[in-house]
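No lab work stands behind these numbers, since they all come straight from the coordinates. Not measured: the values here are computed from a predicted model. Cβ atoms are built from the backbone, for glycine too; each structure is taken alone.
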Structure P
Amino acid sequence: MYFNGTTILLIGGSAELEKFREWARRSGFRLAGRVGPEVRYVIADEDVLDGSCTPEQGRMLARARGSGLECLSPATGQSCLRMLLEGRTPEVGRSGTVLTGGR
């Protein structure tokens, strides 16, 4: 069962991102393999977010950002998605931190 149809895209291959992947699956989030209209959040390794990545990862991140998607680190992404699980709407600031969680 997927949580509320929320689909996320993961970019990277760190141990932290793999832990996040398992948590997201167990929590019922759908994982996408590429940027598409169903993707709501992008969770990427810190290195990827900072630009230290493969050309393909860079293209995926650029497409995601160009589509207006939130691109978050695994830690921030988990905080954000936990709010969704609690029925709150996360708001993410420019620095990538979760600011509030209104209903």
Structure Q
Amino acid sequence: MYFDEYIVLRKDDVEKIKNKLNILKLLVEDPYAKEKVEEVLGIVNTDQSKSESKSIDEVIYNKMKETKSTNPELSADLYVIYRKLQEKKINPAEAIRLYKIYISD
């Protein structure tokens, strides 16, 4: 899985999109258009459940614990990213970028 294949959206933005799609589904009378709206809703719901299964926080934390004994320097670098992400000093996209830089070295 490559993190650059994804976009980062806040959960409240996803909820707004889902709400608008549900409203659209109720307002549209054309069966074909209604079907397409339902397809998009399905995609949003599927992607949301996938992203909830493993967040970037968890990925960084798990890698940090995994490398603690084998590569303490990498573990320390990942800890810094993890803490900055937890304190909201960096956004998830920046955390993904930094994570990829440290892991590739």
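Descriptive notes on the structure:
- Parent structure of the calculated result -12000, given that helix-only ellipticity at 222 nm (-39500 (n - 2.57) for each DSSP H run of 4 or more, over all residues; to 500) is the read-out and P, Q the choices: P
- Label whose coordinates, when distance in nm of label points 7 Å out along Cα→Cβ at positions 16 and 40 is calculated, return 1.5 (choices P, Q): Q
- Among P, Q, which structure scores highest (criterion: Kirkwood radius over Cα pairs in Å): Q
- For the set P, Q, ranking by distance in nm of label points 7 Å out along Cα→Cβ at positions 24 and 88 places Q highest.
- If distance in nm of label points 7 Å out along Cα→Cβ at positions 8 and 64 is computed and equals 1.0, the structure in P, Q: P
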